[in-house]
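Please treat every number below as a calculation from the coordinates, not as lab data. Worth saying up front: this structure is predicted, and the values here are computed from it rather than measured. Cβ atoms are built from the backbone, for glycine too; each structure is taken alone.
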Structure I
Amino acid sequence: MTAIDLSNFAGLGAIGLLTLNILLGLLIATKYNPVRRWPHRRIDTVGLHNWTGYVALALALVHPVLILFSGSAKFGVADLLWPLGAPRQPVVNTFGAIALWLLLFVIVTSVLWQERHAMSRRAWKRMHFATYVMYPMYAVHSVLTDPALRDRPIDYLDGEKVFVELCVLVVAAAIVARVRWQRRQPPARVHRENLRARRAA
């Protein structure tokens with residue numbers, strides 16, 4: 001097994017965990033309660049959401065570093081930080097690098113908000129929306145990169161590519177479901193008035 005093979009596994013692990021992370025985030029946004037609904041158990045969805053993000057970041061950092069140990073790839077440290085000058089697939093790898101910086105930004109700002117309350121919830125939420133830019137960039141990088149870094153034509157039916165494509169489809173379907181759920185909710189003002197009425201009763 002080569003360094004590039006290990007790098008591919010780390011990248012696939014990262015996109016898989018990011019998919020799970022986004023699904024959990026969408027579930028949390030709908031105020032889903034796993035005790036009242038399936039699976040009718042106490043599950044720390046916020047903690048799980050956080051840890052899938054941390055492990056995904058770790059794998060996303062390991063993914064490019066492993067390429068440095070490949071004799072055939074000829075990547076240097078500068079090529080990992082900003083791959084536009086990289087010897088192989090510079091544009092597609094730049095998508096991956098930008099996605100990694102965005103993931104780092106989202107996680108660092110989330111930790112600052114949760115642990116130190118260094119910003120308002122509204123500011124944190126706006127920054128957290130960077131996830132919706134980061135994930136498509138990771139997906140483009142994952143689908144369009146030649147796993148062997150030899151600039152070969154992309155086989156979209158390759159097992160690794162199919163895994164990424166399925167992850168993207170699941171996230172897209174979940175976002176559509178989340179938007180449809182949101183449209184069925186009463187406006188925030190009406191919701192607040194309903195809550196006040198219940199408390200007064």
Structure II
Amino acid sequence: MRIHVLVEGSSEKKLLDVWLPRFLPGHTFVVHPHRGKGHLPADPTRPPDPKRLGLLDQLPAKLRAFGKSLDPAIERVLVLVDQDDDACKELKGRLVSAAAACDPAPIALFRIAVEETEAFYLGDPGAIRRAFPGSRLHKLRDYVQDSACGTWEKFRDVIAAPTEDKVAWAEIIAPHLGTEWQGHRANRSPSFRSLCTGLRRLAGEPA
């Protein structure tokens with residue numbers, strides 16, 4: 001299967017370019033970064049504003065293009081977006097509706113990182129230990145997984161990074177982030193596990 005992956009920016013691309021082939025070997029992935037999250041347009045049937053280059057700004061138009069150009073037997077679409085301050089179920093509903101408005105619609109999976117992609121990292125202390133020796137894992141004791149707590153700031157605190165550098169963090173942790181989504185070794189992040197099960201289904205693998 002060839003899966004086109006739409007993400008917000010460079011950090012997600014750095015992560016998924018390395019992690020996806022580890023998680024689903026034998027499949028092909030093309031990761032398309034955008035300039036941030038953006039907002040879904042009020043009228044998704046209109047051409048996108050060329051000045052707005054966020055993932056959600058461009059999403060309806062890109063889904064329409066994928067629906068017309070992709071072979072659904074061998075090509076699918078994954079959209080991964082951060083929850084941020086949105087209500088998760090409401091955001092998911094708007095994403096699904098944007099795809100449903102396409103004729104034809106591509107086969108697409110929508111997944112939301114709750115609260116941010118760094119929640120995936122915080123769900124895998126072993127990966128943090130391997131990628132960032134000297135991390136202060138005791139800082140995770142008060143962390144409620146996938147909570148709205150300032151996730152990237154929490155991750156920065158755990159790895160004792162002096163500044164925010166999400167692209168570098170993604171590049172460093174990508175080879176170490178686990179691929180387990182079931183059992184006692186599974187990542188602690190529910191949104192990460194949901195991504196894994198959905199991806200396997202999208203790729204035609206046993207879930």
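Numerical summary
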| read-out | value |
| --- | --- |
| Which entry (I, II) yields the derived value 8.0 for mean count of other Cβ atoms within 10 Å over residues 35-42 | I |
| Value 1.1, calculated as distance in nm of label points 7 Å out along Cα→Cβ at positions 91 and 115, assigned to which of I, II | II |
| Origin of the derived value -22500 (helix-only ellipticity at 222 nm (-39500 (n - 2.57) for each DSSP H run of 4 or more, over all residues; to 500); candidates I, II) | I |
| Structures I, II, by percent of Cα pairs over 24 Å apart: label with the highest value | I |
| Mean count of other Cβ atoms within 10 Å over residues 3-10 from the coordinates reads 17.5; which among I, II | I |
| Comparison of I, II by Kirkwood radius over Cα pairs in Å, for residues 19-58 alone - largest value held by | II |
| When distance in nm of label points 7 Å out along Cα→Cβ at positions 11 and 187 is computed for each of I, II, the largest belongs to | I |
